[in-house]
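Structures follow.
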Structure P
Amino acid sequence: MTGNSGFRIGLGVSDIDFVANFSSGYKAPTFNDLYWPNSGNPNLKPEESTSFEVGLEGRHDWGQWMLRAYHTNIDNLIAWAPDNKGIWHPQNVNKAQIDGIEGEISTQIYTWNIALNGDVLSPKDRVTNERLSDRAQLHLGVDISREFFDRLNLGSSLVVAGDRLDGSTKLHGSVVWDMRAAYQVNNNWTVKGKLNNLLNDQYQSNRGFNTADRNFFVSVNYKY
């Protein structure tokens, strides 16, 4: 059974609100989880979760911000991990818990749009007290953009992620810097370009699967 409820209360101080939310969730195993050849686990149980979060949100002339703390309990979390032969299988983590703090802030400085966000979390198995796989404990991001001459938009983003566990293997964190541009030729035509992973950071989200090196693409869009 799933559902959610929450409330928001204005604190009467410079457009600052107190917010609280409670939700419950249910996630059935996918077909691949159950029956992927040589890896699936037909005995998997569905995930059930409850989550509670509280925080503050502010809206001001100079921008807006948000700061929240959350607590999530998951029963029978479905997690893939390799066996001693390196073959991946899904299994249930009986009791999982994720606690975290997240924040966002956005503003405009000299016509530049600036957005910052961050997330610090503690994912663990409540039975063994060990850290859960495939979850970085730190995420930080910044995005900057500006429009020129009502036609040209330039932007850049930087995303930092902490290390994560992949089974018993620790994968190092990543720093990914992207740049983008879009030029509206007229009401119909737009030319876009993007340079990804400018620093050419060599990292893996999953062991044995490399992410893309530095790359770029250019596209031309037509709109009726």
Structure Q
Amino acid sequence: HFVIPDLGPIGANGLANPRDFEHPTAWYEDRDCNYTVVTKFAGNMFAAHMTFSPFNVVAWHGNYVPYKYNLDHFCTMNSVNYDHPDPSIYTVLTCQTDEPGCAVADFVIFPPRWMVQEKTFRPPYYHRNHMTEFMGMVYGHYDAKTDDGFVPGGASLHSCHTAHGPDTETFLAASSADLKPVKFDGGLAFMFESTYIMKVTKYAMTCPQMDHDYYKCWQPLPKLFNPNKL
């Protein structure tokens, strides 16, 4: 199950603090009612018909309960001199496997934050790794895509070992930007990162909103490598 990530050198406080998670007050009812429980298992759907309230448990005891968390309370960490930290620094919750660093799922956000790094390409860097990345936009815009490249309600999926990064316009703007302190507060994106490969459903592949030209955002990228500037 999901837990707060190990803070390591950060120390006792930071990222998602336990005090900011809210839990419901225990409540019960004893009444007859009809409803259907629908579950999905191994790709198949199952239904069970019930005649009593699911909230009729009085003597329940345990430590795994529903909770909610306001993402505005996330205590963001970032570099204050140079370089771009790995996105894992924005992990809210993680569900780990037995292999350290290989999560079943990391829940990550890209929140409003100050960016002050010197001699640094500040947007998310170009990369590929063994993790599958499913991203979504909550509101505003993403700092690695132009306004129409990643809209609220939209999502993207980069499977493991698939190279990706900022679009061409973002790259060109960031490559010549004045590196004065800037606050990014134009949007909130989230990401589920997993060591497992995600299978795309037929519904998603045939969705009318599918962006079939997504790859074209990288086509105009210029070759600017200069060994004399290393």
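Read-outs: derived from the displayed coordinates by stated rules, not from any lab. What you see is a predicted model; the values in this text were computed from it and never measured. Cβ atoms are built from the backbone, for glycine too; each structure is taken alone.
Here are a few things to note about the model shown:
- Entry that produces 18 once relative contact order in percent (Cα under 8 Å, 6 or more apart) is calculated, selected from P, Q: Q
- Calculating mean count of other Cβ atoms within 10 Å over residues 70-77 for structures P, Q picks out P as the one with the greatest value.
- If Rg/Rh (Cα atoms, Kirkwood Rh), for residues 134-181 alone is computed and equals 1.02, the structure in P, Q: Q
- For 2.6 (distance in nm of label points 7 Å out along Cα→Cβ at positions 38 and 214, calculated) the corresponding structure among P, Q: Q
- At a computed 38, 16, 10 (semi-axes √(5λ) of the Cα gyration tensor in Å, for residues 78-173 alone), which of P, Q: P
- Among P, Q, structure where semi-axes √(5λ) of the Cα gyration tensor in Å as derived comes to 36, 27, 17: P
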